[in-house]
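A.B. asks: Okay, got some structures for you below.
Every read-out reported here was derived from the displayed coordinates using simple, explicitly stated rules and does not represent laboratory data. Everything quoted here is computed from the prediction, not taken from an experiment. Cβ atoms are built from the backbone, for glycine too; each structure is taken alone.
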Structure P
């Protein structure tokens, strides 16, 4: 198979992406495949490279160690004509990542994209960094994923994050592998002698690119505190980057310059020796998608102390192969380091064995084989090429279509991030002073917002929307007067509200019309989509005394941030857990995440009527109760969701919420006199929660 890998970073640049590309390329070649790597020029690039095509580039862009490739279409066309790629693997969504999509469109080839980086955490390297820029980057990268045929996520956390952000392209979980024999066979004592580290010293180690996004300030503070309490300890830091001088200055000011070893960047063999010289590996980054250095350190038998973050929590098991810390607290971090240092020989050996067991799952030959399986499946699913597909007209048409898709993604991402009407907030009926409402800029948290300083309009909607909302609201009010209502759990809910507990009402999207009428008089902030239909729902909310915040459908991480900031200032909230666009009765993780982060009590609710109209062509099967019918409202048991949930625990709470809502559906039907049915039981139901609480 001829594999074209396109990346913006490659050797001699030092970084996780460059090492990942280099490692996979070598493993693919070892499996008998041909690999061509397309990358920009870097300072110190060797001459006469085999299997690499270099692009002229702006080196050390904006004071960083990165190179920005310049267009060189003729060079690429000549190389591809000779190489004849069969699949394209893109490692960045920008620059050469766009070139990868163009080549794939012209040649009708499948494209795989690996999500290596939390790109929004690196916008400080670009001119004009702001919160708006971060939102733009998130939406742009999510859109890029949807232009590819498959996306590789290095960890489960990243896969879930991409799905939350609206990525619909199939996602495969394939971590970057490491060379197990290399990192298991280093010579730590030789390394200590070379750098003057005493043989009996306790060595606190770290390896990686030395830059601000790695949270090195926190790590340095914790390291200095540990050295103060442990006279026999040394700090060994491997890597290079813009934060190197700051680290040196911190240790010098504290009087520990002699116990800090800064090696700079090392080759693979020397890096293996460095890991073997460490007694514990410290890690504090929040920006990793996998954290290859953790696997490398564990392969050397070094236990890890790290903060709970993406790329870390999947590898680190507390007190089995290290310490996983839920809070970014320097004292807790120092205590964890001291815990490792105080272990006896037998306990430390158990940690070493646990670390090596974890690293064994990251063998490069195995992860490369999984990537090759993905390539083969995409090639098998690709359409068969016909002779007429290679005419100049057909090639030109595919190129134009590919260019339009790339441009459309950029326009959509820019529109969602830069539009001044991203968020509309509609106050409750009777609020006459719009200045009393939080501004949409404060809600969205956007910096340098084009509409900054402007007040939101009193309604946030045009005349047609207000008229339709008014009509729907009054029709619903008239209908509700004729209903025969039966309640279960409403008094329990009122008791919670009287105690001023913060409540998050959770319900199905298709039930919102009867719930609006039945829950009237209980203040809540309801969320709806930024659309024409959402604007009408917002008007209905206003007439029933609720507040409503409209959020964009595209860019789920941005929408979540808007909802989180809105709820921070409100006592109660209401959310359709399968909205805004389905699938039907599938609980999204956002409700669980909001309640966990903000300390809300989750209260599930359902309502139904004996006689009703169900709009079957809508995805949510919206229910509109009939006149003079019996209607039931069922309120579930309130539940406080703990914070700092792992992905597995979060999924258990999602399953619990779905189970509760479906049971409440049955209870509401019984109250309304609908023929009895059994609630569905799901394989993922959260039975573990009951066991834990018991």
Structure Q
């Protein structure tokens, strides 16, 4: 074969089968459609327009000061800063600082169109490769260092625009990104316009503590490193990523947990390098899960995936490279059945060595640029906005939006009729003083989704922050037989995040974090998510409920007889992570489980992390802890009335030694049937 034909195939036939399945599923009448051609327009009262701060976007005027002023006046206030199409020339880093110079979070940069909305760095501005500087730098609201690092970088998002570092800028970083719990880079191009593609990094994610966060539909062209992630805490979920023309490596990881699906790399250099950070003296800590990807254009002297930490690969095609995988200095010549795990742990029942490989359906999308179809709920009155919001929901509009602000709710909001898109514009939803959300057992829902009218295939629910329902209330009750998309939602509610009625339609989750108002510990009786016989696809799912020490442990998620696929699953606190029963099938790809707690929680008895009772699971995760509490056992399997456990000591140590305090599980499998 010629060099261009020298393909290393990992699961090629599995990949073809997956593509065929997706093609069939994409024809489903329930799938929502994208109505715009990549552009997004907004009502004037929904966003804050950067042009109103003096930015010109003409490609000639230096807009740095105007954009920085817009950031200063809006950061930390849960707002969307909108960039109409144009080229915005900048000459310095755009930082997430307020007017007093303090680092903040809770800001979204929103372009009109990824191709035609461009932030461009002036040529020959960031010229020192030894002191790289970013064009955009997000941050944490309570920084742990001078660089804005920390674990409270909530709600930082960048969407639908291009960051161009120009020419002759070898010290340029496109985006230095930090987000926690909720935050996304979506529909974004980061490129170097230099003829030699110079630049340090397209998207850098190396400050403490990165994630969880979500990157989707991101293309990086040029740079030494397309993407660079680091730090053993916490995790990043990536889907539909394109990396082209990198000079050193497509994606480099040092100790972080990366869950990646559909990475398309065209590079002579390695597509993925996962290594131990120089500052880590304990042992390899990173986990890379890589699915459904194509890594092409490689040099025969290079390998496609160079791993010295923890790794799970499935359905990946490579081309041109001397080897598809190098795992801890050993080249892997072939992979059976399209899968490779650096370490495999089998359950105590059955002998299957293959993951579930559940069919994947893309998240439905919808955006209508005809603003005559939109209806505002009006400005919040500071007392009780329930009736006015419900009137907007029942107005017949297909898109209902909340201008930014703080809305108070006294009773359940019902989404029904013609509503197809409910968009919060990062509004806060709070309980009114006269609210009826009392108690946590079978709690009243805050949002109830009912089956919409004929011709409406489903609803997209996005960009909401549901805060401090500490007396009760479940964030979402799903009674709709159509598709529901939950996207970019942050919530605190004592009655849990989600439940569905029998017969509910398909559920899609992206970038969804929930906790349970843990300042009111006496209320923590039902703060969990239950999927009843439902099909669920989740990307960047982050449940963090706490539990009353006087009550029995309750799981974060229960899959009762359904199909649950999770790409990127970060949890925090004690108690079971996932219970799968009644014939359910669950797949977790790239979990990060953080056993932190308050002191009183450590008095709780041990409990299993994963429970499977007459069902199937395959999971891939790492853990982190700072207290003495740890799950025991890690896995509990129950079949036909018999219980078998897999304990902590049977799992690999995350930082190298089996005796250390964290675990790394590239792949654990518990299946009812044997698969060859």
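A.B. asks: Given structures P, Q, which gives the highest value for FRET efficiency 1/(1 + (r/R0)^6) of positions 39 and 503 (r between Cβ atoms, R0 = 35 Å, to 0.05)?
C.D. replies: Sorting by FRET efficiency 1/(1 + (r/R0)^6) of positions 39 and 503 (r between Cβ atoms, R0 = 35 Å, to 0.05) in descending order puts Q first.
A.B. asks: Distance in nm of label points 7 Å out along Cα→Cβ at positions 335 and 359 was computed and gave 2.3; which structure, P, Q, did it come from?
C.D. replies: So the calculation was done on Q.
A.B. asks: Taking -1500 as the value of helix-only ellipticity at 222 nm (-39500 (n - 2.57) for each DSSP H run of 4 or more, over all residues; to 500) derived from one of the structures shown (P, Q), identify that structure.
C.D. replies: Q
A.B. asks: Just checking, which of P, Q has the largest value of Rg/Rh (Cα atoms, Kirkwood Rh)?
C.D. replies: Top value of Rg/Rh (Cα atoms, Kirkwood Rh), among P, Q, belongs to structure P.
A.B. asks: Taking percent of Cα pairs over 20 Å apart, for residues 167-286 alone from the coordinates of each of P, Q, which one would give 37?
C.D. replies: It traces back to Q.
A.B. asks: If you rank structures P, Q by FRET efficiency 1/(1 + (r/R0)^6) of positions 367 and 543 (r between Cβ atoms, R0 = 30 Å, to 0.05), which sits at the top with the largest value?
C.D. replies: Structure Q gives the largest value of FRET efficiency 1/(1 + (r/R0)^6) of positions 367 and 543 (r between Cβ atoms, R0 = 30 Å, to 0.05) among P, Q.
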